[in-house]
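Below: a set of structures, written as structure tokens.
No value in this document is a laboratory result; all are computed from the given coordinates. All of these numbers come straight from a predicted model, not from anything done at the bench. Cβ atoms are built from the backbone, for glycine too; each structure is taken alone.
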Structure P
Amino acid sequence: MTGPTGSEHRRAAFPGAIQIVDLFHARQHLWELAATLCPNNALRQQRWLNHKLQWLENGQIEKLVGALRAANDRYPEAADALRLEANYFEKNAQRMRYPQFRRQELFIGSGVIEAGCKTVIGSRLKRSGMFWTVRGANAIIALRCNRLSRKFEDYWADRQEAA
């Protein structure tokens, strides 16, 4: 029996959250597949990618998956890579509805979140000479997030009530 997938863990930890695959990460899957299918030929790679990247951007994941599965006949030596990527896009299709996410004004790249983590957490925890236990790091992260989100007083009121 297998355990829960990463996606199932995320749903359990963050119920109601909208999960989005970073667009640049998804593009990277296609670029790497193009390099596998057309090694040492940038022009052929670009030609192969043209519609696929457009389908990805437009949230036409089923069309993309169909094209990847159909490419098995043309690239039999890369059948495993094509199947793996087709499965990846098929499994994550609902997390790749980029036009829908844009209409909702959601970020489709992880850069903003990564920068936020670096600013909020990294700048405080990674200073010279600092060493943290997991418990201590979690505590300082909670305080810093509450302070920067202007919920610092609420945090202390909740702590007081809990005690």
Structure Q
Amino acid sequence: MYTTVLIIHSWLRWFALVTGVGATFAAMTWRPAPGDVSRVSRVDLWGLFLIIALDIQMLLGLMLYLVLSPNMKEILAHFADSMKDPATRFWAVEHVTAMFAAVAVAHIGRVLARKAATPAAKRNRLIACFAVATVLMLIGIPWPGRPAGRALFHF
């Protein structure tokens, strides 16, 4: 089960990244009509897909972190020693923190956008939050070449 969840988690990151970039770009290019805050637009759809991708990623990641990963069991069992090694510190702290922050910022951005008084305020909030969430995802991914780097595609 560990391998299956890890592969799904690994592949789903690409969907999360694409939706993060897509939601940010959609917010940047969105030109709402004055007074048109409530109408569903492509920015709302991109944002919805981003939230869905991030929530599924978070669920799978928590399953790996707390239950399935033999690596995490060892890291958590020797947490102080794990902080001395950049690769294990990445998995124990950096990856989890960046990804939780990305999920939180994306959710907060959607809520703040819904409460915006003007279309311009909605647009600005979405741009800021979706861009920050996307950057946090990029920071938290174990890219090849990093101490905790992984392959771009798991099979």
Structure R
Amino acid sequence: MRELLELAEKELGVPQKELLNYILKLNDEEKLGLNLADEKRSRSSRWLWIVLALSVCAGIAVFLIPENSYPYTYIRNVMGIILVIFLPGYSLTMSLFPRKQIDNVERIALSIGLSLAMVAITGLVLNYTPMGIRLQPITISLLGLTIVISLIGALKQR
């Protein structure tokens, strides 16, 4: 498809983006019969699988790697940092802005800021529960929050 767009731009002088928009419009009107939905769906849900995989890996690292196992502690710490500083905010950002409304730099910055805010609110809520602010309740609540918000974001994209 990319080669076809490049050839058309070279031969006809039509910008690739304009031609692609026209092709997608014709396809939406069912005049072409291209099956682009599966490819679009798989690309749009790739972020969900990455977030879910990182969340599961972070949960496994935090719960199964002991605090004093020297070389593996670094893996535990890195995965914990990713869980606390990035994943909840990224899933919320993808839920709030499901399409390409913001670029990647803005998405990453917003993800970090939202993650820190969500962690603070989660800690505040956990402070008033019988579980308190400990490692297990914080990890479980952040994992649950991240997974639920990610699934909401994936549903919004569909």
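Data for the structure
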| quantity | calculated |
| --- | --- |
| Among P, Q, R, which structure scores highest (criterion: Kirkwood radius over Cα pairs in Å) | P |
| Structure responsible for 32, with relative contact order in percent (Cα under 8 Å, 6 or more apart) calculated and labels P, Q, R on offer | Q |
| Label whose coordinates, when helix-only ellipticity at 222 nm (-39500 (n - 2.57) for each DSSP H run of 4 or more, over all residues; to 500) is calculated, return -23000 (choices P, Q, R) | Q |
| Parent structure of the calculated result 4.7, given that distance in nm of label points 7 Å out along Cα→Cβ at positions 118 and 142 is the read-out and P, Q, R the choices | Q |
